[in-house]
Each structure stands twice: as C-alpha cells, then as structure tokens.
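*Asks:* Okay, got some structures for you below.
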Structure I
Amino acid sequence: MEKLIFIVDDEDSIQKMLLHWVKNQWGYECKTFSNGSDALNAMADNPDLVLLDIMLPDINGNEVLSRIKQKYPHLPVIMLSAQGSVEVALESVRLGAFDYFPKPIDKNRLEPALRNAIKNFDLERELENLKENLEKEFSFENIISADKKMQDAFKMVSKVLDNDITVLITGESGTGKELIARAIHYNGKRKAAPFVVVNCASIPRELLESELFGHEKGSFTGAHVRKIGKFELARGGTIFLDEIGEMEMALQAKILRVIQQKEFERVGGNEIIKTDVRIISATNRDLKSAVTNKLFREDLYYRLASFPIHILPLRERKGDIVILINHFLKVFNEKLGKHVKTFSKPALKIMYDYDWPGNVRELENTIERCMILSDNELIETDTLPSNITSQFNVGVSNSNGVMFGEDSPVIPFEKLKEEAIRHALKVTEGNIVEAARKLKIGRATLYRLMDKYKIESPKE
C-alpha cells in the first residue's frame, strides 16, 4: 500500500516543487493544500506524514501542528519555514514536530527525513497494534469459564486493577494462574509498562537473587559484567513471581523489604535502588501450612496475600470442559490448518469424566495432540492418549488378550459381525467411510454386509 503524504503550503511554486519531488521522484501518493483548515478537514484520509509550512494564510502552522498532535499523536509532521530562526524551530519541536526544514529546502536532506519519519510511524502503529492485541488477548472476557465461583473471582479482581495492592493467586499447576496475572496487568493502569515473569522454581537458588535484583561486576565468580535484575526491568509495571512457595527464607526477607520500603540493592553492590512495581505472586503450594512448618515467612505471606485469588482445578468445574474443548478446537484449527469439527460423543464423554490432573494445560495439550494425529473432521476415542482411555476400559481386552472370559456365553460369529457394524456406525455417527476404516474393510464390503443384516444406510 502506497504511503500518503500531505503537502500544506500556500506558495504555489513551493507546493509544485515538493509535489514533483515527493510524488514523481520518490514515489509517494500526495495531496496538496494551500491552508491549514483544509488540511485539518482532510485528516480522515489518514496520511502517513504531513509536510507543513509554518506561515499559512488562515491558521499558523504551529497551531495546525498542535491540533494534529492532539488527535493523531504519532503522526509525523515535518515543519517548513522561510524564517529559519532557532526559536521557530525549537517551538515546532516542542509541539511535537518530527523535524524542521528552513527554506530553501535541502532536497538531499528531506528525502531520508521522510523515509525515516514514515518508518518510525509504521513502527509506532505496529507497537500500538501489539498493545491492543495484548489487551484483547488477556482481557477477562478471554479467560474461558462458565463456573460461578470463577466468575465471582473475576468480578472481585476487576475492583483492584487500578491500584497497587499485592495479589496472591493460588491453584494447582495448569489452572491458568499466569493468565490471570497477565489479565490483571493488561487491564490495569500499568498496562503500558513491562510485565516481567520470574519462575522461582525453575531458577537455581544460588542464581535467583541475582535474577531478581541484578548484580555488580565481580560480585561473585562468573560475574564479568553488571547485570540488571527483573525488579529494575519491571520498573513502572508488574513483576509476576510464579511458584513463590519455592523461594528460600533468606531471599524471602529481601522480597519483604522491596514490598515495605520499595527499594533493594544489587548483589555485591551498595547503591540503594528505588523501585516502582506491582507484585503479583502465585503458588500451587499451601502457603499457610508452609508458614506453620516454618518454611515460609508469616509476615511475607500476609504482605503477598493482601488480595488472594484461588483458581479451581478443572475437575471441580466440569462445566468448563466442553467450553474449553470448543475453544481449543477453534484455536488449533487455525494454527494447524485443520477442519476438525468436534470429538465423537464417546470421546467427549471420556474427556468429561476424566479428572485432568494437569488441568487446563493438560486439556490444551491433549486436544492439540489429537488434532495433529487425526485426519478426519471427527476425533474418535482411539485418538485420545492411552493414559486417559485406560481409566475407562476403552478398547482394552482382558489379561488373556481376548474379548471373552471363561464364563462368557458363546455368541454366533454372524451376530458378532452384525453388532460390530452397528457399533461402528454408532461411534462414527453414520460416517460410512470412517466406519469402514475402523472395521478395516472396504466400503463396498460394508454396504454388502449392511444389506445382509438389514442395517439401514445412514442419511448422507
């Protein structure tokens, strides 16, 4: 898409010269204006850059610049002036001009200035789009749950988005604690600042202090340069301390100091560093029991848990399973380029009855695996992982490797074939191609046997 540049200048000769350069020589689309009012009225055309003369017949160019910046703060405006004074240039830059060119205009300087300004504008728009997408992705509306307790928790969280109260999110692994933390950040007043994640369980204990607070050069073996810690990187934003229950007691004291005094020192340093971050922490451990057993500081626990949120495991909100399945089907259809419609009824029944010890994360991984393995629009039970189906005796024979025990009645072979066909058609919901595949016979053979056993053909 070609870039559009507005040329705003009341001198006809300057206007024609700029039009020749910008359109004919540099290849941009152009619109020309002889006064500021017309240019302001045309801003809905979404220019990518404005070349703006300061001395206009109706409105001063700096006033036009000021109005543009109020509505389109990132739009680059390059000012042009015959006055050529330092004061005029400084005033334009103060009002937000990208650059300033005295007349006569230096063509060799103007072209790279245009190119850089437009490139910078594209990056600004891309950044804004990323921020908007982050806010949409981590809005509470995108946290999938129909459970009343979960919805009540989200309503409570919405009341603390715009203050700095510490939040402690508890729940089993895989329930989505980090997703809740991100939603708090990207829906609150700190959303434009960094969201920094530290997994306290995955970083060796001897390195965690340096990871959090940074270190000075030479403070320990291997510290060849100064390192900036996560608390400094998160300045103005949010730091998410995941699995904080794994943090050793000595380091807990330093976290308490950060919360109480909003300051810390780098490892091996003496400089007091002030910090302005919101702390959200999470754990799958029972911190109250850890406090009782002297494994976690009581004063830190109450500081962290000023606003506690508990995320229920998936087995305690069964109503969310089908909703999440449909959500992940849509996500992975798009990601994998598939057209899977749903799981078969028997497969859905198994997934509903399963306890999901890994919670939402396990469900998500299971659905992605099934969709990768399946070539059909319907995912059957035989595509589900064995650790799930084995709990429900799906497709499992007895210890002798046969379908019958010693006391089982003898069933006529023809009856077995008929029942196998009926069962296959039921499982595949009448899909002849899929039923034949599962029975390991040809379609023509299946149709012949259906006719033999007077099994009605399903509607195509």
Structure II
Amino acid sequence: MPGTPDGAAAPAEGRPAPAPAPAGVAAADASNATEHAAPGALGRLLLVGLGTSVVPLDSALNIAFPAMTAHFGQPVAEIQWIVICYVLTYGSLMLGIGRLGDIFGHARVFRAGLAWSALAYLLCSAAPGFGWLMACRVLQGVGAALVISCGPALVTSLYPEALRPRVLGAYALLFATGSVLGPSLGGALVAWFGWEAVFWFRTPIVLAALLLLRGLPAPPRAAVRESFDLAGAVLLALAIGSLLMAVNQARNAPVALALAAVFAAALWGFLRQSRRSARPVLALHVFALPGFALVNAANALANLAAFAVLLFVPYYLTRIAALPVGVAGLFLASSAAGTMAASLPGGWLLGRVPARAMAAAGIGCIAAGLGLMALWGAATPAWQLLPPLLLHGAGLGLLQVSYTEIVTATLPRADRGVAGSLAMMTRTLGVVTAASLLTLVFEGMQAAALAEGAAPAFLAGFRASLASAAGVAALVVVALVVRRRA
C-alpha cells in the first residue's frame, strides 16, 4: 500500500498506524541502517550518478548554439527545435519507461539507456544536416528517458529504506554537478574541438559507467511476468507530448488549440484504459490522497518560476552587468552550485523535518531569490548578484530532494521507477511552460518600454519576468502552507 504524501509509510490494512518515532530515534535508525547497506553500495551510487550526469551535462549545448546555427546555416529562432525535440521525447516517455523498469528491472533499463545514449551522442556529433540532427536528438531523448526514469529507483535500491532521504539527497547532488560543469565544459570544448564535441565528449563517460557498474540489484524472478500496459503507455506519451507542444506553441492559437484537442482526447483514452487495466502505467488513485495532487502541481509551478533564471539572467549578465562571457558563465553556475550545496544536507534533514515543510521552504527560497533578482538594475554591483543566485539554487536543491521523497514514499515500492519518472515529468512540464509563458511576459513588457521610450527596455522586461516568476513561487508556498494547516 502506498505511503502518505508527507513521506510516512501508510499502515497495513487492518492495523492501526504506529505512533511516529521521535526525530532522534528516526535519525538513530537511519544511522544503524548503514550497517546493512549492500557491499560496495557507495561506489555503485557514484557510478549511477556518473552515468546519470550526462543528462544535465546537456547544458553544455547552450554555449554551442551560435556555432551550431552558423554551421547548419539556420536562423537563430530555429535553435529552439534542438531543445524541443529532446525535451518532448524524454518528457513524454519517462512514465512509461519507468513502468518498464518496475517490471523488467531498473538496472537493466538503466544500462540499456547508457548504451543507447553512447550511440546517440556519436550520431548527433556526426549529423550531416539540421534535419538529421533533430532526428538524432530524438534518439538522445529516448536514451535520457531510459536513464533518468530509473536512476532514483536504482540508487534507493542500494540502501535500506531508512536511508532513502539521504540517498536521494546524494543523487540530487550528483545530478546538480552535471548542471554546474556543463556550461564551463561546453565553452572549452567548442573552443578547442567545435560544436560536435558537446555531444561526443559524453560517450566515454557513459561507457565508463556502463563497464564499471557491477552487482546492481536485480528483481526476483517471477513465476509469471507482470504485463505491461502498452496501450496506456502510448496514450500517456501522446497526452504528455501534445500538452508540452501545445504550451510551446501558445503564440500560434490554431496550432495550440489543435494540440490541446489531441491532448484532451489522448488523456481521456489514457484514463479509460487505466480504469480497464489490471496494472496501469500510473495508479491514478494516489492523486486522491490528501495533498498529493497539490504537491505535484507545486513542483511543476515552482520549476516554471525557477527556470526564469536560465531564460533571462544570462542576457542580464552580459548586456546590463557587462560581464565577460566566461565570468558570466561562472556567475550563472552559482545557482547550480547552490543546488549542490543544499541537496545533501536536505537529504539528512528529512529525518527531522517533514518533507512537505522542506518543499515549502525550498520554494520560498526560490521566490526570495527571484524577488531579489527582480530588483537588479544597471548599477547593481557584481558582488550583489551572487547571493540571490545561490539562494535560488539552494531552494531548488531542497525542493528536488523533498519532492522526490514525497513521491517515492507515496507510491508503492513496486512502482519506484514510476515515482522517479513522475518527479522528472512534472519538472519538465514546468520548464517547458516557463519557456513559453515567461517569454510572453518579457516581450510584452519590453515592447511597452520601447513604446514609452524607456531605456534600457530589456531591463523592464527582465524585471517584470523575474517578479512574475517570484509571485508564482510565493503563491505556491501559500497554497502548501494553507493545505498543511488544513
């Protein structure tokens, strides 16, 4: 039976719920559980993190965009499809692949994802044309879905359940490391080897993880293999993909409405199929648990707000703050550094702080960081830029660890792959929505400033976008606090 959304295991049917253990007792239990961790678990955790890091290392592409558009002779606006093809693919496939991991084994699916990704990176680097690159990015998205859908389930299987929050914190730290290293590595690779290097440099990393991973936990061999709801997985992928694409095409009303209609039809089909299936891809009844639907919506909206930093801050750093590109990259990486710094302590604190309270605190940090960034002006000293970025990143770290813990504890242990995939899917939905809606806010305010003759017009759009994002995050915190008190 699934646990409660706050991370406490639900009582078995017919038994009274045990009294919650004091924080000190829970911490002692977690400490004692280390004695029973699988031999070599730490080394395998690091190797799983190494293999997973190639997904956030995709941030290395951002610095290569100018070289890629020049190489293929494409206008700057077309560069968005390099991102869209990739995000749509892994975003729509993650839940179905997470279910496959629950059936066939997370280690098997994870290793298949590493092998697939190694080939996809080489194909992307050798793409002879822009269309070929788009097709290869779809293949790369499949590999990413195979890897990240089973990563959280795999690392938590290495340790006792009492250590799950700490393991998730360590995993979030390793994931954030890729986000920190991506931009700086990408700049050096493009300068030395060209844009192709931002793809092929990850092939040795995944091959090393693939070859070194040994002794990963395997599911017990069942007498009868559990069935996979293929029809439900296809309908769910279609629903998620059409929704993400509809959000991306928000400016083109006819296309967006058509995609919204596809989403509605696919969602209806998925819900109908799930009610008929003995073992659906995603057990929908968990969303009826108190607060679980809200916490998933909160994660999507918080990531919508947080993505404003990657959308607009790079332009502020280079245009308004007039920082050299290399220095601007280091400033931008400070947000991911904040995520790294908060992830591991966040996992340790989950034994003492309720997961939902930590999620609200994390989103509050995101809101505060964004609010401070919205106050930046042309005369803001460079040293004042770092604290809001670090605060924003630390909030993301706390949110990621606590939200993943909530989802993991709520879904049955047999659905651990689906749980990890759901955590990534809601995050992806927020990021894609931010790219469309926050850009509309920015362009509208910048156009208004230009019409009024205000200078610089960019700063007006920047402040409005960051303030809007901060407002969204603040409203999410209020909703979580009100729901918790209720």
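Coordinate-derived values only; no laboratory data. As the structure is a computational prediction, the values presented were derived from the model and not from experiment. Cβ atoms are built from the backbone, for glycine too; each structure is taken alone.
*Asks:* Which of the displayed structures (I, II) returns the greatest value of distance in nm of label points 7 Å out along Cα→Cβ at positions 86 and 190 on calculation?
*Replies:* Values: I: 4.3; II: 1.2.
By distance in nm of label points 7 Å out along Cα→Cβ at positions 86 and 190, the leading structure of I, II is I.
*Asks:* Let me ask you something else. Suppose you compute relative contact order in percent (Cα under 8 Å, 6 or more apart) for every structure in I, II: which one lands on 24?
*Replies:* Working: I: 10; II: 24.
For relative contact order in percent (Cα under 8 Å, 6 or more apart), the value 24 is produced by structure II.
*Asks:* For distance in nm of label points 7 Å out along Cα→Cβ at positions 206 and 430, which of the structures I, II scores highest?
*Replies:* I
*Asks:* Among the shown structures I, II, from which was the value 33, 16, 12 of semi-axes √(5λ) of the Cα gyration tensor in Å, for residues 278-437 alone calculated?
*Replies:* Source structure for this number: II.
*Asks:* Of the structures labelled I, II, one was used to calculate helix-only ellipticity at 222 nm (-39500 (n - 2.57) for each DSSP H run of 4 or more, over all residues; to 500), giving -13000. Name it.
*Replies:* I
*Asks:* Right, here's the next one. Which structure, out of I, II, was Cα Rg over 2.2 N^0.38 Å derived from, given a value of 1.46?
*Replies:* Corresponding structure: I.
*Asks:* A value of 10.7, 31 was derived for Rg and Dmax of the Cα atoms in Å, for residues 70-109 alone; which structure in I, II was it taken from? Write out the running numbers ahead of the final one.
*Replies:* Values: I: 10.7, 31; II: 15.9, 45.
It was calculated from structure I.
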